[in-house]
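Input: structures, listed below.
We did not get these values from a lab; they are worked out from the coordinates using the rules stated. Just so it is clear, the model here is predicted, and its values are computed rather than measured. Cβ atoms are built from the backbone, for glycine too; each structure is taken alone.
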Structure I
Amino acid sequence: MTWPVILANITIPLVGVADVWVMGRLPDPKYIAAVAMGAAMFSAVYWLFGFLRMATTGLVAQALGRGDMQATVAIFIRALAIALILGCAIFLARNPLQWMLFGLFDSGETVTALANDYYSIRVFGAPGLLIYLVALGMLFGLQRMRDTLWLSIGLNLTNFALDMWLVIGFDLGVSGVALGTVISEWAAAILGFWLVLRALRQSGWSGQWPLNIWRRREMRELFHISSNLVLRTFFVQLPFFVGTVLASGINDMTLAAHGVLMQLFFIMTFSLDGFAHTAETLTGYYYGAKQSRHLRTAVRYCAIWGMILAAIMGLSYFLGGQQIIDLLTTSTAVRQTAGAYLPWVALAPLLCMWAFLFDGIFIGTTHIVEMRNSMIIAALLWALGLWLTFDSWGYHGVWFAMSMFMLTRSVLMAIYYPTILRNATSQ
């Protein structure tokens, strides 16, 4: 189940890698800095709505474990409606949102102008991306891992091809990157909707739409899970967003290097998330079926293979990370700046693996409150670490605090984990 998810997830950060690579062919590092800045803004907003993917996966996996196909379809309709409403709300609020987000950054005038161009186009993809998140959540919950592979490949190959065509072919610069992303997001939304309908039919859905989709009990459960996931995601996103803000305040060169390093970080993140997504759907399925022994077995296998992959990725970055950086940009100054911080990225897989795996377990079994509490405490310790080190260590302090954050998440959720096993037996 996991290898298609890993391949699918690896293609997700390739959107950012393709953007940085194309910008890295241009003579001025400010293009990379502008895309890094604009992408950080959209990540900050879109990650808050990650509950559309995560809550959908957990609820669908448990419904599948119970054999309740009508509930599965109802979950899809509710999530899809919420995605459309939120996506349209982001688009309608684009101007005040732009004013608020840009006010947080302290970049140069040229970088800010380019990032404004990126934002004004990229915001048109908001509804499409949220629909795509719902489709991913449904496919994960239905254990349709290969469908997620085709969906992600479709999104990212489209984005890469459009980047090449619009930026290199038509010389549209930052605007071409943004336009290519918007088109690929809407294409992925349409493909994802079709794949979900096909998966539902193949899973036994007769085509009959469920009644009472908006019943109070189900809506209350969805609101409880979603609201806590929004809080959890806010605290997860905080170190990433603040790291970009602090990098922009140092200088444009550090911001450009930050944009390059985060591509390596996200490749690692989405690769290891393959085991987290498998843990989501399997633990959710066995939790819904009240099979705690199988739940423990699924977690054990995901942990073993996750550690193996984390060790391989850490070693690969340690030995070959500079070569990857050199491929992403032709600027010697950006290469040297990013290379100075590369050891932090090489260490990250071993620190992050357990945090990602426990996220999958807690999302699949919908133990969202415990996960939220862990994130809040980890974020407080991250803030303390950043406060103690940033003035003296500079950008190194950003990575030190991030490492503390990941390690604390892992430890706290490991303490909560036995509660899930007890609930799986007693529910």
Structure II
Amino acid sequence: MNIKSIPNLVCADESGSIVEEQHLLMLCRQGRGFALPRPDDLIPLPLSSDLFLLPGRKALGLDPETGKIQAVEALAVAGFASPGHTLSGTAAYLPEPDAPRLPLYAYGAVGYKHGRFWISAQLVDKDQRQTFTGISQSEITRKAHELLTRYPRNRLVRHLAGCALNSCCPAARNLALGRFEAPLPTARSCNSRCIGCISFQPPDSGFKSTQHRISFTPRAEEIVQVMEIHCSRAKKPILSFGQGCEGEPLTRSDLICEAVSMVRTRISQATININTNASMPDMVSRLAGCGINSVRVSLNSADPDLYHAYYRPQNYRFEDVSSFIFEAKGNGLFVSLNLLFFPGVTDTESQLDLLGELIEKSRINYIQMRNLNLDPDIYLQLVTGMDLGPQTGLKNFMKRIKKQCPWVEFGYFNPYLYPG
């Protein structure tokens, strides 16, 4: 490897300013180990990405003269890549004994070279649905208030307008703008206890939820009205149950089926999707029968032990998730995986073998390469004692899946299923 192509380490000084350590090279953490990033795994930090300071964590870099890893007396810095990008390496740092838990984001390795920041990540989807460059917040605010004025009695409109105005939720903002994918939150409760849940955390978890879970159950008529609003304005409308501000939509299957049945004949060219933990395979035929044509199954691993360790399912098991996927394909639904990718775990031989087998046997259509948003040390604790095998790397992971299952496609967002 030509180390001259590797960016330098970046860290933060006492004032919080990000500085370049010109005598050290950036490192990536790949699972339990550290390594220099492969040059083809690095991209310029994309627009709309963020940089984070990591409290209680010293930055780690490589001294090219000695070949040794060195900690610096400065805070580590990580990058949160904008939507459409998947991390190929996480930030390298040395935690202090009293380091606080990191918030629920993904922490990519970053460096600096040639006057710009670089991040260990790859673009997996060119779709711009969560990019708002050139769209002012004042325009989003104006259109959200237009919805509130026009539909004052619809509680779901009120909730989603609030998400667009206060939480800057990309899906809610797109509803306000009348484009791409609209959210349809319905469920107040969940039958999983995911460690990285963004809408509910118990008081003693050490995490703060990044979104507030919906506080009411919308009526079918309210859901239908939101669906019709979006389909009257969006060119390629996608309607999705199972959002960040709710629990598990399968717990409200009766309500969802009622709403979709009421409106499906009038919005025949819309993709109606449910983002789900796939815990209730017995519900698949009803979902397909009412007019849902797409399901996205959230998954961190096809290894039951690692799946259970992260999702902590209540009254269901990984076998139910697998059965749901097979039932969905058998009922003619488009099946995506919402794959929570973690470098150095997901892209290891043992995990790749199990996932490839599931995709091959079930004929899953699509894999959304999402980043697992969690303090890296906490996720690595879940795999303590597991024999994961060698790491393939993000690019080889995707190539291997594609070779084994040539029909499968990769992306980041729920696709629109109709031509044109």
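Things worth noting here:
- Structure with the greatest value (metric FRET efficiency 1/(1 + (r/R0)^6) of positions 103 and 175 (r between Cβ atoms, R0 = 25 Å, to 0.05), set I, II): I
- Origin of the derived value 0.05 (FRET efficiency 1/(1 + (r/R0)^6) of positions 167 and 215 (r between Cβ atoms, R0 = 30 Å, to 0.05); candidates I, II): I
- Highest-scoring label, criterion being distance in nm of label points 7 Å out along Cα→Cβ at positions 311 and 367, among I, II: I
- Parent structure of the calculated result 19.8, given that mean count of other Cβ atoms within 10 Å over residues 319-326 is the read-out and I, II the choices: II
- Origin of the value 1.13, where Cα Rg over 2.2 N^0.38 Å, for residues 39-118 alone was derived from one of I, II: II
- Top of I, II by distance in nm of label points 7 Å out along Cα→Cβ at positions 79 and 255, largest first: II
- For relative contact order in percent (Cα under 8 Å, 6 or more apart) computed as 14, the structure of I, II it came from: II
- Label whose coordinates, when helix-only ellipticity at 222 nm (-39500 (n - 2.57) for each DSSP H run of 4 or more, over all residues; to 500) is calculated, return -8000 (choices I, II): II
- Structure with the greatest value (metric Kirkwood radius over Cα pairs in Å, set I, II): II
- For 1.11 (Rg/Rh (Cα atoms, Kirkwood Rh), for residues 47-190 alone, calculated) the corresponding structure among I, II: II
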